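Take a look at the structures listed below.
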Structure P
Amino acid sequence: MRVLVVEDERRLAGLLARGLSEAGHDVDVRHSGPEGLRAALGGGYDCVVLDRLLPGLDGVAVCTELRGRGSTVPVLMLTALGDVRDRVAGLDAGADDYLPKPFSFDELLARLRALNRRTADTGAGELRAGDLLVDRGRRRAFRGGVEIELSAREFDILALMLSRAGHCVTRYHILDEVWDGETDLRSNVIDVHIAGLRAKVDKPFGRRAIETLRGAGYRLDPNGG
């Protein structure tokens, strides 16, 4: 996922950015409400982690403005405020989830995964790279109009890579999104599924869309290979 962190406490912002990056996500950080609002409106993010108390504009005002301008980006709001009324205000402003400080980083990751799944379910549509097409709504894949039979895991990996076409998708990211972190990073299960995808998506069509980035992960050619 591409995540925007809007947090004025720089030490916490740095910790969040490092942890999210290590978990395989692309992260940008802003330290004030106006900066966060501008970035969220123009950045094409998959999720915004938004602090409740920010200089310039607080998190509630940022979220209200985002929704008022038609943005549907999922927002996970963080706060040190424990009052129920504060949480209700954030949710009423359009936040999708709320996490009080202090929090477990594992819980933060789990909540982000849940938001991403929810968005994928409600925003299911088509993903394309050249003549390679994935229809997430019908869970079908095509190359040049020819349907490709994929297993459920292969389909999920291909959809993830298509959603990040041209960018590195780390092994950790695949495990986190497709297996929900429930398998060992040292396992060869990803290699097996990538080999299966190449045998079905690339080889029969004389293409090489799926590239291995040694020591980093995988990348799908945005032009379809």
Structure Q
Amino acid sequence: MSFDLVIFDCDGVLVDSEVISCRAHADTLTRHGFPITPDGVLKRFLGVSDREARRIVESEIGRLLPDSFEAEVKHATLSLYADDLSAIAHVGEAITALDLPKCVASSGTPEKIHHGLTCAGLYDQLAPHIFSATQVKRGKPAPDLFLLAATQMGANPARCIVIEDSVAGITGARAAGMTVLGFYGGSHCTAEHEDMLRQAGAAITFADMRQLPDLIAQAGADLQIAD
């Protein structure tokens, strides 16, 4: 095996949360004068950190959102999580089957990541190696979060493999010098999602987490050949 570390995105890769998160963001943004649908949030901000998404919105509306905005989104999201959140199908078994160090690198806040993984029954499989965009200056699509995860886990970025579902995440991981697998099995993924991930630079795309251990082995073999 050529990889020393597997880095998982959270939303849309570990937990099937993107539809929920987009609904909470759309409702809150619309209430504050930025009319947008959940699908619009998905298309414009998938994988983008909350901080960067807020900067974009404020630039477009020409004013600052209220100080309470993040708290309002968080409250709406966590309320929906309690009723609707589930793990991505078969991801728990895939994590168990991987005989490699693992961590999470997510655009979400630490509280959101913890709550989502806990609701989905995955927290104990991945804690304490969980990293948030709030820990770096620039979130995805910058490479900072992935490089932080590699440094904290003692891994060479070139020997890290990232599991992502967004263009922003793939862009950031590629910029960090990492191999990326693009996952398009979440409930938010459209028919065009696989092609979008390939165009962003995913080495392999897949929609079934039962494939993950074999795909990582395949990507590792390809990496050895390239070396």
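Just so it is clear, none of the values below were taken in a lab; they were calculated from the coordinates. Note that the coordinates shown come from a computational prediction; the quantities given were computed from them, not determined experimentally. Cβ atoms are built from the backbone, for glycine too; each structure is taken alone.
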Exercise for the section: Identify the structure, out of P, Q, from whose coordinates relative contact order in percent (Cα under 8 Å, 6 or more apart) was calculated to give 14. Expected result: P
Problem - Identity of the structure behind 0.96 (criterion: Rg/Rh (Cα atoms, Kirkwood Rh), calculated), options P, Q - result: Q
Completion exercise
Calculated from one of P, Q, helix-only ellipticity at 222 nm (-39500 (n - 2.57) for each DSSP H run of 4 or more, over all residues; to 500) reads -14500, and the structure in question is Q
Completion exercise
One of P, Q was used to calculate FRET efficiency 1/(1 + (r/R0)^6) of positions 70 and 198 (r between Cβ atoms, R0 = 35 Å, to 0.05), yielding 0.35; that structure is P
Completion exercise
Value 17.9, calculated as mean count of other Cβ atoms within 10 Å over residues 38-45 from one of P, Q, is from structure Q
Completion exercise
One of P, Q was used to calculate P(r) over Cα pairs in 10 Å bins from 0, in percent, for residues 110-165 alone, yielding 24, 56, 18, 3; that structure is P
Practice task
Figure out for me which of the structures P, Q the number 2.6 belongs to, where distance in nm of label points 7 Å out along Cα→Cβ at positions 134 and 206 was derived from the coordinates.
Solution key: P
